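J.: Below you'll find the structures, each written out as structure tokens.
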Structure 1
Amino acid sequence: MADADSINGTWQLVSSVKDGVSTPSEVVDQIRVVIQDSKHTVHFGDTIVVHDVPFVADSSVTPHTTTDFLLDGHQIHGIYLVDGDTLTSCVGDVDEARPTSFASLPGSGHTLRVFRRVG
């Protein structure tokens with residue numbers, strides 16, 4: 001079941017932790033994601049890093065899940081939570097298992113990100 005209504009929009013990255021290490025704020029401040037229906041585009045400043053990545057969001061399970069389908073046939077599995085204008089996402093490395101909690105411990109391969117809705 002798609003959850004497009006709650007996740008559609010433009011999201012500014014607020015924080016990011018990969019394998020227990022925080023991403024520097026000067027990098028975080030440059031990243032925003034635009035989600036439109038079943039695709040998302042990632043911007044770094046004025047540059048589009050990836051465009052129209054297809055994904056499936058499923059809000060019928062807890063935690064809610066996402067699967068990104070990369071052009072090379074690989075997948076990124078994640079979980080997410082929307083709370084008002086805050087989107088929390090935790091993803092595993094490419095083709096690795098889906099995280100089961102919103103955490104990024106050292107060596108886990110998980111990236112935990114928090115976004116704020118823009119506009």
Structure 2
Amino acid sequence: MEGIYSKDPTDLANMTLEEFNTTLVNLVHGLAKKLHKGAFIALIIQPTQWKSPERVVTDHVADMIKMVDLPLNTRIQCPYESQQCTAQMVEWAKESRKLLVLSRELIIWEVK
């Protein structure tokens with residue numbers, strides 16, 4: 001979604017995949033330092049396939065689970081109530097002969 005929300009380089013949508021992952025991981029770790037033991041940190045995120053040519057599937061959930069150094073409490077699939085794909089995503093899927101992801105996932109870590 002580069003450039004869609006803003007032109008600000010600190011906007012998550014304008015970051016490289018590596019910067020995006022690092023920024024989110026640092027945010028979760030920063031929150032964990034400020035929260036009490038037994039608190040929870042939740043993130044809802046959609047795995048992105050489109051516009052990630054360096055990876056076949058960009059599974060942000062798996063990336064976050066691997067990179068965050070906290071115990072995973074749960075991972076829940078959250079289907080969209082309606083289609084959330086843009087016309088460009090549909091065209092990409094048709095041309096690439098790929099399925100589109102129509103859900104997000106809620107990941108919850110517990111602060112220990």
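J.: If log10 I(q)/I(0) by the Debye sum over Cα atoms at q = 0.14 Å⁻¹ is calculated from each of 1, 2, which structure is the one that comes out at -0.54?
T.: Of the options listed, only 1 reproduces it.
J.: Which of the displayed structures (1, 2) returns the greatest value of relative contact order in percent (Cα under 8 Å, 6 or more apart) on calculation?
T.: Comparing 1, 2, the top value of relative contact order in percent (Cα under 8 Å, 6 or more apart) belongs to 2.
J.: Work out FRET efficiency 1/(1 + (r/R0)^6) of positions 39 and 79 (r between Cβ atoms, R0 = 25 Å, to 0.05) for each of structures 1, 2, then name the structure with the largest result.
T.: Greatest value across 1, 2: structure 1.
J.: Here helix-only ellipticity at 222 nm (-39500 (n - 2.57) for each DSSP H run of 4 or more, over all residues; to 500) was calculated and came to -1000; which of the structures 1, 2 was it taken from?
T.: 1
Each reported figure results from applying straightforward, stated rules to the coordinates on display, with no laboratory input. Please read all numbers here as calculations on a predicted model, not as lab measurements. Cβ atoms are built from the backbone, for glycine too; each structure is taken alone.
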